[in-house]
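Next up, some structures in structure tokens.
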Structure I
Amino acid sequence: MKIIITENTEAFDSEGALFFTRQVLKKPDTTFGIATGDTTYNIYALAARLHKELAVDYSHSKTCNLDEYVGVSAKDKWSCRFRIDEVLLEKINIKPENTYVPNGLCDPPERELSIFKEKIESFGGIDLLILGIGVNGHIGFNEPGTLFDSGFHIAPISAETRTAKAALFGGPEKVPKFGISMGIRDIMMAREILLVAKGRSKAEAIRSIVHGPMTTDVPASVVRVHPNLVILIDKDAASLLQKN
């Protein structure tokens with residue numbers, strides 16, 4: 001486990017974008033696992049800017065999103081597909097057929113699970129997974145109590161997470177109650193994980209990963225056993241870590 005602590009959010013965003021960019025320069029045919037959310041938004045925006053300024057080539061790269069809301073159209077501005085297209089995919093020279101976000105309108109949604117699995121396999125597996133973390137320690141839509149050996153699944157979204165997403169949807173009651181998600185087992189199969197968190201609200205979750213017990217009560221705690229894990233956090237998110 002490697003931990004990178006930045007002085008502020010600007011340095012956090014910059015370091016994340018540089019990490020993302022270095023990966024494609026090192027391995028042009030990288031398959032990225034993509035988490036969407038407020039934590040990663042500026043990382044992707046800066047990576048898109050670096051693509052433009054440095055002519056970074058994504059024509060051989062692939063992306064696969066970690067999750068999507070059930071019942072949400074790709075055209076809805078709060079969908080994972082809309083947000084990642086807006087901030088990154090439409091601004092780099094990646095081929096549309098080399099991108100995948102689960103279809104939130106698949107009916108029944110369970111049909112999308114086999115497509116999800118097959119798409120990642122066809123991409124050759126995930127080389128670098130950009131992974132966010134919730135205040136309660138969730139990763140993807142794997143909420144507390146999710147088994148570590150869970151595969152692709154339709155996941156209930158907790159009331160706590162819906163409250164955290166309320167501003168995006170216009171109220172907690174409007175946030176979908178289910179999501180299509182990689183399971184924890186699928187997350188752990190990524191060849192490298194960059195876990196990102198910023199802000200004091202994430203400090204307890206980060207402390208649990210680094211110093212707490214490995215438990216399904218904090219799903220993210222399992223990533224500590226990943227052989228190639230980097231944790232990128234700002235000073236606020238690092239505030240509860242033990243000093244050496």
Structure II
Amino acid sequence: MVTRPAHQAAPLCALIKAAGGIPVPLPVLAIEEPQDPDPARALVARLQEFAIAIFISANAVERGLDLLHSEGITLPPHLKLAAVGQRTAAALLHHGVRIDIQAPPPYNSEALLATAALNAVAGKNIIIFRGSGGRELLAETLRRRGARVDYAEVYRRVKPGEDFAERLPQAGEIDIVVVTSQDSLRNLVEMAGAAGRGKWLAQRQLAVISPRVAQLAAELGFTRPALVAAQATDEALLQAMTTWRHGTEAAQ
């Protein structure tokens with residue numbers, strides 16, 4: 001089961017299918033416009049004042065560039081562009097946008113903060129394109145290093161209206177559930193409801209992209225330790241699932 005938003009599930013589903021698995025898409029997260037777009041509009045109107053722009057996710061790239069286009073704003077030549085993950089970097093390249101700063105493996109915020117460019121930010125204005133809410137690690141660390149940081153929140157994550165309980169008969173055939181964020185995991189648990197959690201979900205094997213999501217799964221009562229991908233990529237998720245499957249077959 002692939003729980004990514006509907007418009008982002010296809011690449012991982014294709015990898016699973018190519019490896020002989022059967023992908024079952026079930027989005028537990030939807031991406032929508034921010035409730036109040038004016039603060040982000042105000043920030044991009046003075047984009048010239050910023051030295052670095054950090055894009056948190058592929059959604060931040062898509063929504064952020066859409067906002068710039070709708071406001072008639074182009075990326076200033078002096079603005080250094082940073083991408084956290086590989087999917088984020090791929091989204092920038094897809095739009096023909098350069099990448100000046102990119103997180104090395106394991107492609108997360110901690111890795112991005114370790115780059116030389118983000119260790120010399122005293123006195124610089126930095127804009128972070130992201131969804132509403134989320135981790136504060138980047139902004140807090142950059143502010144401690146002397147930067148002035150603003151959030152351009154260009155989308156929000158919402159729980160889909162689909163009734164997960166209606167999918168539980170098919171869900172009984174699922175071996176692994178892929179969850180790629182804490183918000184997705186919380187939504188999945190809520191959508192399953194008390195009956196679904198007890199009868200099915202809590203016993204399933206999870207595959208996740210960070211120890212933070214694995215820790216949340218344990219706190220929420222999942223009985224099996226989550227598989228944690230070595231990197232926050234589709235390929236690493238597939239490798240974690242393949243290794244688990246081979247180990248399970250060998251034990252039988």
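20 is what came out when relative contact order in percent (Cα under 8 Å, 6 or more apart) was calculated for one structure; which of I, II is it?
Source structure for this number: II.
Give the label, chosen from I, II, of the structure having the highest value of distance in nm of label points 7 Å out along Cα→Cβ at positions 75 and 99.
I
So Rg/Rh (Cα atoms, Kirkwood Rh), for residues 115-218 alone, computed for just one structure, reads 1.13; which one of I, II is that?
So the calculation was done on II.
A value of 16.7, 52 was derived for Rg and Dmax of the Cα atoms in Å; which structure in I, II was it taken from?
Only one of I, II returns 16.7, 52 for Rg and Dmax of the Cα atoms in Å, namely I.
If helix-only ellipticity at 222 nm (-39500 (n - 2.57) for each DSSP H run of 4 or more, over all residues; to 500) is computed to be -9500, which of I, II is the source?
Value -9500 for helix-only ellipticity at 222 nm (-39500 (n - 2.57) for each DSSP H run of 4 or more, over all residues; to 500) corresponds to I out of I, II.
With mean count of other Cβ atoms within 10 Å over residues 51-58 derived from the coordinates and found to be 14.2, which of I, II does the value describe?
Only one of I, II returns 14.2 for mean count of other Cβ atoms within 10 Å over residues 51-58, namely I.
Every number in this text was worked out from the coordinates using simple rules, so none of it is lab data. Everything numeric in this text was worked out from a predicted model, so none of it was measured. Cβ atoms are built from the backbone, for glycine too; each structure is taken alone.
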